[in-house]
Structure 1
Amino acid sequence: MRGIIHILLLVTLPLATSSQHLLDRIITIRVRRLPLAQVLDSIAHRADVEFSYNSRILPGDSPVTCSFVRVTVQKALDSLLGKHYTYIEQGRYVIILPYGTANAAEDKPPDAQAERIYTVTGVVLDSTTRRGIANASVYAKAQLQSALTDSQGYFKLRLKTRFDDQALTVSKEWYGDTDVVVHPGYDQSLTILIASVNPSLLAPATVNGVERSKFVRFFLSYRQRMQSLNLAHFFTSRQTQVSLLPWLGTHGSMSGQVTNVLSLNIIGGYGAGLNGVEMGGVFNIDKKNVRAVQLAGVMNLTGGEVHGVEAAGLLNRAVGSVKGVQLAGGGNMAMKNMSGVQVAGDFNLCRDTARGLQLSAFENRARVLKGVQIGLFNFADTSTGYSLGLVSIIKHGGVHRLTLSTSRVTGLTIEYIQGNQKLNSIFMIGYNPLPDEHNFSYGFGLGKALPFSPHWGMYGEITAQHLFTTDWKDFGSIYRARPLFTWRIARKISLFAGPSFTIYVAPSTLPASTNQVELPGAPYITAFRGGRTSAWIDGDVGISFF
């Protein structure tokens with residue numbers, strides 16, 4: 001019978017300590033021409049019970065005059081309502097139903113069991129002030145259907161009979177969760193009281209890191225943002241999700257509370273997490289952890305950890321750690337640790353410890369580097385790994401040194417050495433005024449220090465330099481390997497000297513037997529000379545600062 005309610009309320013309020021039946025409690029009350037609804041509230045207050053009923057089955061506005069002196073709640077209700085109602089006790093609640101409907105569900109014919117929609121409406125009140133509570137979440141966990149209360153605390157929720165939901169849950173920040181048990185299949189109206197909780201007794205409910213970004217807030221609806229706060233401690237899982245936008249999908253406004261196995265987002269999607277495969281035409285947003293594979297045309301935004309593969313056309317950003325692979329045409333960001341591989345067309349960032357490989361065309365950054373960085377610019381606060389690039393700067397404990405040296409072909413060369421004790425990057429420029437055509441050079445190299453004692457050691461380096469004349473005429477290239485012995489003469493000053501094995505390659509525009517530079521003769525040892533390539537062994541000396 002539609003319109004008849006069978007409601008069982010379970011709320012997070014203290015239960016009566018007395019073992020006496022609610023309907024047997026004794027009350028005394030005298031009223032004159034008050035609405036029936038107010039009289040019922042007065043009886044409930046005096047008996048320390050709560051009445052729950054469908055407002056459509058009682059004439060709540062009808063004026064009532066009565067006088068009850070030390071009578072039971074049952075007798076008072078029978079006198080006010082007559083013999084056409086029955087009462088069910090549940091916890092501290094007395095459920096008022098039309099007589100004969102308590103077992104209506106069992107009396108339905110078989111065809112009445114087919115799926116249909118029923119509506120639950122009601123109001124959520126503060127148990128102390130009896131005022132309506134705005135923006136409280138009322139939801140059915142199994143159906144993933146939810147509603148937010150309006151400014152007066154009212155809500156409306158449409159549910160399906162094929163689900164086994166026997167309870168709704170009411171959640172609101174700074175209040176204890178409240179369960180409301182309902183009878184499926186009937187339109188019904190509820191008055192739900194929820195109690196505020198001492199904040200110190202609540203687990204902290206904070207806005208997830210990924211939801212702080214302006215991009216995410218732009219795409220999330222107001223309802224989803226409120227749900228995220230209210231339902232900070234409720235999460236569930238489903239096999240699949242399909243969405244057009246974060247607020248338009250199979251999970252509706254509850255999508256942010258659901259971890260999916262397969263998620264297909266035509267433009268973009270929003271979920272609690274991933275344990276499988278997620279594909280987004282433009283973007284994927286997940287509040288918590290992502291495991292397995294996440295693919296997006298533009299960006300993946302993850303509020304927790306990533307375990308697996310993230311690939312995006314522009315950006316991957318994980319608020320937590322990354323264990324696996326991040327691939328992006330633009331950049332990758334791990335806001336905590338990274339163990340695996342980051343490959344990007346622009347930049348890679350690890351806010352904590354990077355173990356593995358950071359490979360980019362432009363910039364790599366890590367707070368602590370325990371792996372390998374390869375890029376044009378590499379930065380780390382501290383490093384026990386390797387940085388390969390034009391500029392590699394280690395803020396604490398890194399190597400930053402300037403050297404001056406001379407050689408027969410390149411003349412005076414200035415080198416800037418940077419990196420850590422394991423590996424150095426070298427950028428160099430040189431000028432040789434001795435030949436008839438003075439030459440300039442610039443180059444790049446890698447080096448490593450091998451200390452023998454506080455004063456003595458060896459520094460090995462491999463470098464490549466390109467030579468030009470003063471009018472930018474191509475002079476060819478010089479490749480050198482130098483084992484240099486070092487002697488520290490002061491705290492930040494060292495002298496070095498050693499042999500240099502040098503290979504010179506002339507420009508391809510010259511005849512095969514022609515050299516553009518004046519090659520060294522005796523006493524230098526010539527390994528070979530002919531065509532465009534020559535090699536010899538000579539010696540270099542220099543001084544190092546810092």
Structure 2
Amino acid sequence: MNARHARTALAALLAAALTACGGGDRGGDAGGAGKDDGTPQRGGTGVVAVLTDFQAFNPVTNTALTTDDVIKHMLFTPIIQYDEKLNPKPWLAERWELSDTAVVFFLRKDVKWHDGQPVTAEDVKFTFDLAKDSATASLIGSAYVNMIKSATVVDPYTIRFGFVAPHAQALDAFWWPPLPRHLLANVAPGQLSTAPFNRNPVGSGPFKFADWKPTQSVTFEANPDFPEALGGRPNLDRVVFRIVPEATTMVTELVNGTADMIGYTLLPDQAKSIDGQRGLELRHYPSREFTFFAWNNTRPLFADARVRRALTMGIDRQQIITGLLQGYGQPATGMIPAWSPMYTQMQPLPYDANAAKQLLQQAGWTDTNRDGVLDKGGQPLRFSLTINSANRSHGDIAQVVQRQLKQIGVDLQIRPQEFQSMLQQYKGREYDAVLANWSLDTFKVDPSPLFSCAQARVKGSANRTGYCNPQGDELASRAMRSTDPAAAKQLWAQWSQLLQQDQPITFLYWTEDLAGVGPRVRNVQTDARSKIVNIAEWWHRGR
């Protein structure tokens with residue numbers, strides 16, 4: 001089976017999963033909150049409440065999910081997009097020619113930067129080259145184009161990408177937008193993450209950047225010149241993302257009508273409070289995000305895989321899912337989701353406090369002074385867990401796990417941090433342990449950003465645990481290059497077993513994406529692509 005057939009099989013399975021598990025219309029007005037139940041009107045302001053501030057509106061350097069959603073669906077124009085069945089569809093590229101060795105994209109000629117300059121193949125190559133430069137530590141470089149070796153401009157609107165080797169799901173590598181070369185060509189790759197452009201971006205998408213009030217709001221305005229073939233001018237005049245750092249307040253704003261959507265870090269108990277309220281709708285559906293504990297493998301305490309396995313076996317993950325998530329989640333045994341055709345069912349390491357203690361004893365940890373905390377060489381088994389101080393769900397999880405690990409002689413100390421500060425420490429491996437989320441960048445299986453030796457050697461990369469196992473790299477490389485789904489699945493099963501043995505991170509659960517939609521906005525679509533996947537088509541009933 002070739003790459004295109006493998007991609008179609010994945011799309012069919014995931015589409016079926018979304019159809020079976022997607023959120024329903026529970027309560028609300030006659031049409032249902034967010035439903036398309038009338039003639040679209042133009043004008044008005046949509047308000048989306050988010051928990052934390054944005055990162056940087058630069059697709060090469062950004063690593064934050066909410067910012068990525070805005071980049072892909074509002075501010076910029078990716079090379080490809082996905083349809084409702086999660087098949088790649090033309091976007092900036094109006095068509096392509098795909099072979100086992102390369103893909104040639106033929107770009108639209110009517111997409112312009114918001115300053116009026118045309119978007120060309122030179123912009124695409126410029127962005128690709130930046131992403132491949134290790135100095136940018138780009139997720140595009142590590143998660144998207146790691147199987148792409150070259151980019152060649154054929155003419156101003158045609159570009160050819162050469163592959164490292166034949167591989168499955170090749171088009172998924174191009175779900176990213178170009179940057180404007182004419183504005184950033186003089187910025188050194190190592191300085192790209194701090195470029196003034198990132199906070200005052202010039203994009204090419206259906207919305208233009210208007211204003212950023214740090215820790216308060218970010219405003220975007222409709223782009224009247226967006227190509228009609230891609231949807232044309234958005235219905236809304238503007239969209240305001242309001243930063244509301246308290247999750248309960250976000251729910252109140254949705255109830256009061258001062259926010260039209262909430263959902264970036266909507267907590268399960270808050271979801272329950274929305275469900276069934278007249279005029280409001282709860283959306284929930286399988287996501288691409290899993291939650292995990294990252295252990296800093298570069299620190300002596302976590303260098304021993306026996307310690308990491310023991311920590312996993314000391315955590316009752318099902319209690320967290322049932323008690324804290326209220327069922328809005330599924331246990332995770334690895335980074336391949338159950339809806340993927342590459343998934344092989346695998347028994348998780350069990351919750352077993354006695355077995356965890358035995359593993360720690362084998363690793364040399366005993367309670368010599370009988371204070372309830374294991375020690376080794378005079379050092380207690382004590383470490384700090386860094387969490388996002390604005391994420392109440394993570395705070396609740398941390399407290400539960402703190403109590404659970406105490407039962408096996410581990411002294412976990414919770415260290416709340418403001419998100420951006422936490423992220424910088426996490427990127428710099430300046431931490432003991434971190435409670436974090438990871439969203440799959442595309443719908444293909446590619447663990448290299450998180451777990452490859454190559455990324456472990458890159459400062460600031462997504463491999464923030466510093467984990468490296470050459471055997472795992474070899475298995476992953478063979479699996480990603482295989483165009484035979486059966487052979488690839490077998491290789492991924494072997495890789496997953498190795499990862500479970502090494503436990504560089506403790507997988508907790510796959511989340512269900514949760515969002516609340518108010519009664520004023522219509523035609524709101526939410527699915528695994530994004531909560532704002534069709535925001536250009538939203539319209540305001542009561543502007």
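Structural remarks
- Parent structure of the calculated result 24, given that relative contact order in percent (Cα under 8 Å, 6 or more apart) is the read-out and 1, 2 the choices: 2
- With semi-axes √(5λ) of the Cα gyration tensor in Å derived as 83, 23, 15, matching label from 1, 2: 1
- Mean count of other Cβ atoms within 10 Å over residues 331-338 from the coordinates reads 24.1; which among 1, 2: 1
- If helix-only ellipticity at 222 nm (-39500 (n - 2.57) for each DSSP H run of 4 or more, over all residues; to 500) is computed and equals -8000, the structure in 1, 2: 2
- Comparing FRET efficiency 1/(1 + (r/R0)^6) of positions 259 and 291 (r between Cβ atoms, R0 = 25 Å, to 0.05) across structures 1, 2, the highest figure is found for 1.
Computed from the coordinates by the stated procedures, all read-outs in this text should not be read as laboratory data. Predicted model, so just to flag it, every value in this text is computed and none were measured. Cβ atoms are built from the backbone, for glycine too; each structure is taken alone.
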